[in-house]
Every structure is written in structure tokens, then in C-alpha cells.
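Alright, structures below, take your time with them.
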Structure P
Amino acid sequence: MAEAQLINGRADAAVAPEDRGLTYGDGVFETIAIADGQPRLWDYHMDRLLEGAHRLGLPEPPLATLREEARYLARPAGGAVLKIYYTRGVGDGRGYRPPAQPEPRRMLIRHGLPAIPEERWEGVDCRLCQVRLSAQPALAGIKHLNRLEQVLARSEWHDPAVAEGLMLDPDGLIVEGTATNIFAVRGRTLVTPPLAEAGVTGVVRRWILAQAEALGLRVEQRGIRPEQLPEMDEVFLTNSLIGLWPVRSVASRELPVGTVSRSLLERMAEQRLTPLLGQARGQP
């Protein structure tokens, strides 16, 4: 349930049924962690929102207004989730063709924190999804509103012991989880899929890539096959809400939880990247 919202700056506004974000998924969105009443990794989120709007040919989002509205919604909350949706608005009638002069709609919605078992920050069990991600370079990397592939993949399991499903591309390479990016460590090399054909370039993924040098890691962006995972020293998943989950098994094949995951979790906790990690560690 939403705790509070602003639609084009108004708390009492509603979304028109003809909004292209609803009818065609014509827009982008961000899911932002709020910790200590402040949106986290804001600049990273806005960089991706700008890139997504540019790719879809949307007018540039009003970043200063979004920041003001986000701070307003975040202020009452110690820890919460802020969703930002930016759509092309209502079109010139039916049909896929975008309006020549769109009137974008921005929606900001604050939610409470999801209930997630604390032990997931010690290690999670994953599965391989049957639904595969399509290759589409025009949309790869951005967080557009059409997430039907992820919806279908997430519907494949109902076992609460399985925390996440890994999605493959048409060639059988791991791209990401249904809601996470994936990393693997082999020796002093940090490996993550390149996301040039499919997937989302997560903001925590970007944050981790920026930490690699300080941790003495060399980065390789390349594909990983499921059968290669047991060869890795450790594997972990990331997104803006959970921060990082070490992976302890994939499809019942056990994996070690390593020191890189633990080091990154310590850095995330120090920087208060997500309130969920703080809760899991008993922090106020």
C-alpha cells in the first residue's frame, strides 16, 4: 500500500486510464531506498532516469522538481521505498505513435519497507528461470516500464526458501536476476554481465564497480554460464533495496560465501545505502 504520493506535484491527482505508461509501458521508473529520511544514490538514479528518457525520446525529466518532491515524501520516513514513474502522458488518441508534443506525467509514491528475512544477508538460495530475456539493445540497460519477462519469470516459483531466480539470454548466458544484478568473484577478478543486449544497469551495480579498485579487484564484464558458477570463489546479487545478498546455492548446487561480499556489505552498512541492511544488522 502507498503511504503517500504526488502526481505532477499534487497529492490529490489521479492517473488517466489513457496514460501511455499504463497502455503501452511507455515510460521509465526508479526504485529508491530511503534511509534516515534521505533518498540514497540519488545522482545514480537520476543519471539512469535521464538515460532512459533520452532512449525513449521523452522530454527531459525536471530533475530539480523531482528532487524537491522526493525530499518532501522522504522527510517523514526513517526508512522507506520511493518509486518514481515518468511516462509520456496521454497520447493524441489510440495507436502506438507517440504524440508530437507529449505532456509527460511524473508520479512519486512512498511505500513502507518490505518484510525480508534477515538471514538473506548471510546467503540466499536461487534457481534458474525458464523464461529468457530477449535481446534488445535499444532498451538494454534502462529501467523501462515493461517488465513482463520478469513477471513471467517470477511466477515460476512459490517456494519462500528460494530468494531469487536467475534469467538467461537466448544464448544461455546469465544476464541478471528477476530483480537483481549478479556478480561473481574468481581470484582477484570481479565478473559481471555486460548488459549491452538485455538487463538493467543497476545503481548498486554501478556503486560496486566504483569500489572494485579499492578492494584490489580487476573488473571483467563478460557472460557467465550457469555451469561456470561452481568454479567461482563467490557469487552475489545486488539492487537498490537489498544492497547485497551473497549466493549460497543455485539450483541446489552449493556456493561459498566469500570475503568480497562481506567487505562490500560492511561498506554499504557504513554508508547507510539501504535501511533494510541496517535492520538486518540491528542498527537503529
Structure Q
Amino acid sequence: MLDDTLVENVIKIAEKAADKILEIYAQEFKVHDKSDGSPVTVADQAAHDVICSHLKNLIPDCPILSEESLDKEKEQRLSWQRFWLVDPLDGTKEFINKNGEFTVNIALIEGTQPVLGVVNTPAQGVTHFARRGNGAFRRDSNGTRKICCSKVNNETATLVASRSHAGVAVEKFKNAMELDWPVVNTTSMGSALKICLVAEGVADIYPRLGLTSEWDTAAAHCVLDEAGGAMLTPNGDVVRYNKPDTLLNPWFLAIGDPEHNWLKYHVTESE
């Protein structure tokens, strides 16, 4: 079931959602607040509808959990051993600000780990994708190429940070890195693109020292794993999905070179 045909079908579904998002992106649209205060637009729901309607046909009886799913659907997830985990529009703030740094994220979860991931960046015409055991890839107007993480060097390191949620903890993390490197460059980026930059070897690390939801990271997590990187908690544990108590991720480090001790730079949540 987990083969190239399935991946290509998921890529096509992400592209259909991207087309719908770009239609709305080119127009005037209203912004509403969810109950948790986060913004949402008609594009979020439109992409959700496109993705869900097509995913249902790929794997019989495989449930779908989306950021835009109803609360009752989210409550059923604990009985699922395999399911689609979707963020129809990751980076709604970037969509609203029209900077192009928003993505469509589709992952297939088995147990507690993503085994397939597709991250489409509509405004850039770029797709990152991977499936377990087959490597990670980037597709754009120039074609498809395999991607891999970079090994650290002694001269420079590149840290990618959230454009909207960097904060003091990330600054402290960077300061700690500067004890080991003469130059630590910082790149700010929105959505799942930050993890994809690490997977491509453009950045060495993305420290997410703040809360995210599982659908924000699962697809890019698969891409990073297959590119040779890892997503670890500050304790060194692998980030897991479909946890019994919450759909929120812990603080994590998306790292490109697992042989380097990235955990030593971490600051605790109480600092």
C-alpha cells in the first residue's frame, strides 16, 4: 500500500488544495478568530474540503484528522492505528500577510509515526515529499531531486526560526550555539517550510521552543527523517503522534545532523 503511486496521488491532492488556496489568495478575504484566538480564513476550510473528499478514495476505511475537523472527530482518534493527519493551510498568518510562506501538509500516520509526508508550498510551486524507507525529495519547475540534510562544519551554522513565534528561548538557544561556532546565521520562515529547510540542508537546526499541533509537523517530520535528520524533544526522545492526552507537540528540535549534540544548547521551559 505504501508505494510511489500512493505518494503521487497524495501530491496531486495537495496540488488541488493549493490551486483552491491560490484562487482565494488572489482575492480579498475575511479573517475570523477561532475559539483559541488563532486566525482562520475561508481558504482553510476550502482546502480541508478538497483534501478530505479525495483522500477518502485512496485507502479504504482510513480515517482523516484535520485541523479543521470537528471536535467529535478528533475524539475518535485514539482507536486509530493508521490515519491521515492534515493541515489544509499551515501558516494562516503568512497567508493573511501574503508573504507566500504557507503550506498544505498531508501525512499518513501508522502507530505514532508519520510514514508518508507531502508538504506543498502553493505560492512557490514547490513540493517536498517522502515515504518511509525511500528517501526525501523536492519537486519544482526544474524537476524532482533527492534532498538530504547537511553535516555540521566548524565555520558556520544556520538556525531557522519561526517568523511569528521565535521568542526569548530561541535567542538563548542561538547564544549557546555561538559558543561553538564563530558565525551562527538565522533565517526566519513560516509554516512547515522551516523543517523542510533543514531537510534540504539549507539550515542545520530549527528549535521550536513553543507549542505546535501535530498536524503542523507530521508531513515535514517524515521528509526530515528520510533526509537523514530527526525531530527530538529536549530530552532526546523522538516526537510522537496521536498521543492519548493531547494533540499538541512538546517543544522540539528539528535537526539535520544527528551525530552532533544539539541537546546541549537547549534551555528549559522555565528559563
So if we calculate FRET efficiency 1/(1 + (r/R0)^6) of positions 15 and 135 (r between Cβ atoms, R0 = 25 Å, to 0.05) for every structure here (P, Q), which label has the highest result?
Q
Suppose helix-only ellipticity at 222 nm (-39500 (n - 2.57) for each DSSP H run of 4 or more, over all residues; to 500) works out to -6500; of P, Q, which structure was it derived from?
P
Of the structures P, Q, the one that 28, 20, 19 was derived from, the read-out being semi-axes √(5λ) of the Cα gyration tensor in Å:
Q
To which of P, Q does the computed value 19.2 (mean count of other Cβ atoms within 10 Å over residues 191-198) belong?
P
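Any read-out appearing in this document is the output of simple, stated calculations on the displayed coordinates, not a laboratory observation. Just so it is clear, the structure is predicted and the values come from calculations on it, not from any experiment. Cβ atoms are built from the backbone, for glycine too; each structure is taken alone.
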